[in-house]
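Have a look at these structures, which come just after this line.
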Structure 1
Amino acid sequence: MTDLTLQQIVLRLVAYVFIATLHGVAVAAAAVAMGDPGPRHDGRLRISPVTHLDIIGTASGVLFSIGWIRPIAIDPCEMRLGGTGSVLVVAAGAAASVLGAALLRLLRPFLLPLLPDTASATTFALIEVIGELSVWFALANVLPLPPLTGAHLLAAAAPTYHKAIAKIAPYAGLVLALVAATGVLTKMLGPAYRALAGLVLGG
């Protein structure tokens, strides 16, 4: 994190709520489309931040740019494409995060003139923050680590440990937040971030 002013923290929190909700709905919808009814039964198709936000993941995302949602229970055995379905689910979540940010940036020139000056400046800053955090979020959540969305790739590769992976997710979240605080993950993902941000956000 580079800026801990109150304004930046508030903007990052609002941005993160948007990103996490979009990501959660996309992951759940993709799993249901692949044939797993679990996310629907668990209520994860709802467009509600409360449904998708993870306390530790939110704090880590706001403060250190590496965040995650409350894990969504997905059973690879229920999906029509099996392990390939898990790959597509993870990809859908990442794509939704990045495309959501890109769409906001496309709409920004049409939206800002409709707002008063102060609101326009705040909205401009918010969309910038959403773009930045969306790229970090998408990159982090393809990593095959619990409690990240990419952990579904682990479950698909080793179905026997599916339940064990789900059980350790809360504890893994604490460890991951501590690692994120050191800046190791953002440094590791830095080159990929710059490439993707340049492609999707124009720099």
Structure 2
Amino acid sequence: MANTWLLTERQKEIEKYLSAAANLYGHITPRAFLVLFNRYNKQKLLKAELMKYWNKLMRQYDRNYTLYENAIISNRVNPDRIDQIIHYQGTKKFYIPSEQELLKYASDSYYEETEYTCELRVFLRQKLQADIISSESFVSTLSWMIRTEEPMQEQNNLIEKHNIGLDMKNANILFSHMQNLNNNSRKWANCGFTPMEIRMQFENK
């Protein structure tokens, strides 16, 4: 938990939204963040106020965001990948969840529970005999790796790291579940949209 006792109630609220935005989007401009914050708060936030608090917010010892070239960046973004994420985000619009869903992302451990996370977890438990802790660790870690678009080889290495034994049939089924999760997970490069949602946007044009 951050040292939020140093913050006013107003600053705590801003800090919560900053944490959520950093985890959901990876990269978001102050302008887009202000639109997001003001969508759900009656007391509107201007950039001048945000910048006024910035130094104090940056002193929170476990913050998950920083300011980079006039953008709010997740601390999980490797410096050599920032420009890549910005490039892939391009001119895409930001996915806007409900306020309740958005604020769940303030937790670094949160990922969206979907039919695809459930199917993968059930397969790990029932077909591959993975225990509860191992299967949950696999699904949560994979969900984060998909969100940040880690290389496919790194995602596949999770199988070895979790000591999951596979024959050819089960390997194909597992990879199919992983691909389904990949296609239906919210990604930084898509400004929070899933690949399937992006595809549907293009098909509906």
*Can you say which of 1, 2 returns 1.6 when distance in nm of label points 7 Å out along Cα→Cβ at positions 90 and 138 is computed?*
1
_One of 1, 2 was used to compute semi-axes √(5λ) of the Cα gyration tensor in Å, and the result was 29, 19, 15. Which label is that?_
1
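Computing mean count of other Cβ atoms within 10 Å over residues 114-121 for each of 1, 2, which one ends up highest?
Values: 1: 10.5; 2: 16.8.
Biggest value here belongs to 2.
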*Determine which structure produced the value 22.9 for mean count of other Cβ atoms within 10 Å over residues 26-33, calculated from the coordinates; the candidates are 1, 2.*
1
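A value of 2.2 was derived for distance in nm of label points 7 Å out along Cα→Cβ at positions 98 and 146; which structure in 1, 2 was it taken from? If you can, show how the numbers build up before the last one.
On the way: 1: 2.8; 2: 2.2.
Source structure for this number: 2.
Which structure, out of 1, 2, was helix-only ellipticity at 222 nm (-39500 (n - 2.57) for each DSSP H run of 4 or more, over all residues; to 500) derived from, given a value of -17500? Write out the running numbers ahead of the final one.
Numbers: 1: -23500; 2: -17500.
Source structure: 2.
Quick note: the coordinates plus some simple rules give every number you see, no bench work behind them. Since the model is a prediction, treat every value here as computed from it, not as a measurement. Cβ atoms are built from the backbone, for glycine too; each structure is taken alone.
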